1. Using mean count of other Cβ atoms within 10 Å over residues 164-171 for the comparison, can you identify which of I, II gives the largest number?
2. Where does the value 18.9 come from, among I, II, when mean count of other Cβ atoms within 10 Å over residues 180-187 is the thing being computed?
3. Of the structures I, II, report the one carrying the highest value of distance in nm of label points 7 Å out along Cα→Cβ at positions 204 and 244.
4. With percent of Cα pairs over 18 Å apart, for residues 52-99 alone coming out at 45, pick the structure among I, II it was computed from.
5. When mean count of other Cβ atoms within 10 Å over residues 36-43 is computed for each of I, II, which one produces 18.6?
Structure I
Amino acid sequence: MLEKRFLALEQVSIAYPGPPPFLAVKDISFTVEKGERFVIIGPSGCGKTTVLKAIGGFLHPIGGSITLEGRPIRDPGPERPMVFQDFEQHFPWFTVLGNLIYALKVTGRARGKEAVERARHFLALVGIGDAADKYPHQLSGGMKQRVAIARALALEPKLLLMDEPFGALDAILRTRLQRELMNLWHHLHFTLVLITHSIQEAVYLGHRVLVMSANPGAVKELIDVSHIEEMDTRDFAEVTAHLRHLLVQPRELVKEDKHKHGL
């Protein structure tokens, strides 16, 4: 059974300083359950990454609250690591293994032999154990993302945050890493909040999908997709079509459409 209100955002508004100040997100509310794969999609500039950075503790709301297990999030922490789209997330002077060991040491998660063993375990888990002694510049983009995921999971996070982690990869490699992420979740059951521009990726990877509207960012609709496990199904096609419809509709037309269908 999933625990309710593991992560909670209540009437959250976030602004960037001006002049004049720019209101990026207004009155967003949602919860994420422990062990859930929660995906946020929306048009460019709608505030998806802003919301993720606030959950990570990198931005502070001007209104509302963000809590993890009932405690306010005020600063970044190792229990909420973030994986970015950018491949260059690693220290170039450390080997792959060294990058993970450093993360474990600096966060106090593990030291010495324990850090080495844990780092090697998670590198093997993401399928790049043989690359432990290589340097980041010797890796492909896909391998660098595997290292970033391994490093985040090695911290045994309460919440894994991912911002378009596969967006810069080619279609074949992107599909492969999506499946590998699903396999990792089935093995470790971590809680995930993921940002993506891909409707198909959102439906495949998510239990629920939050659709945002822009100017300022707000919740348009929250859709349960937990019953969909494969892409080649009628349910998958219907949900992706609905999401595509939401993303191209202005907010007022969505409200009218939902009223028309009794939603």
Structure II
Amino acid sequence: MSAVLEVKDLHKEFGRGGGFLRQSNLKVAVDEVSFAVPKGKTLALVGESGSGKSTVGLMILGLLDPTAGDILYNGERITDKKGSARQQLRREIQVVFQDPFASLNARMTVEEAITEGMIVHKIGANAAERRERAARLLSEVGLSPEALARYPHEFSGGQRQRVAIARALSVEPKFLVLDEPTSALDVSVQSQVLNLLRKLQDEFGLSYLFITHNLAVVEYLADEVCVMQRGKIVERGTVDAVFDNPVDPYTKKLLSSIPSTDPGNRKLSGV
């Protein structure tokens, strides 16, 4: 199966600068990371805080420049994209962040939040058409179109995350970076959001990079997993292979934090 996104020997350093203290201040956040996300599939990037996983996501989104390495989307280098080509890339690769309250503008209604990207990317002939599309998207994520006139603070955390997902889908992306999208939610709401993400992936043929520290949600949503520690990938494989036969001690440590790792009884409670 062809890869929609490829990361090759990706490297990111912070603290580089002049002076004789340059080397002592240098921090390697991502160290020669490589992986591929097949079209229509989910690859999970897993690790504890500080492992470098979110830094990888920010580089894919173009919010951080790599120190070295390549990121390819449909076979073309992302870092080579400028102007209108970069704008098109921003439309095709969208993000859902961890905290839906922080990622949504408190001063914008749900309609304004969802239609903002449509206006930028010239989707919809007029405001009425964009509003109708926003209402359909809310229905897709399990919310009433009546929510269009409301503000983020009027919703629960799970509902806000559904709004954030609808906003991401508003520009018809092909690839979503999901950066800890359920970690701020309680377990019952997590399962609802994960079910929604699976439904949307099947419906729209989306590809996901799922960034998380929680292996319990990985086994439900992901097809393949890469485990990161101190900027490096220490283990990779299909979810079943990594969960059933972990090799690296760090992976075993992460797996031990899940209440049950029995293959017959591992699924996230409530899913």
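Just so you know, all these numbers are worked out from the coordinates, no wet-lab data involved. On a predicted model such as this, the values are computed, not experimentally measured, just so you know. Cβ atoms are built from the backbone, for glycine too; each structure is taken alone.
1. Result for mean count of other Cβ atoms within 10 Å over residues 164-171 over I, II: largest is II.
2. Of the options listed, only II reproduces it.
3. II
4. Computed on structure I.
5. Computed on structure II.
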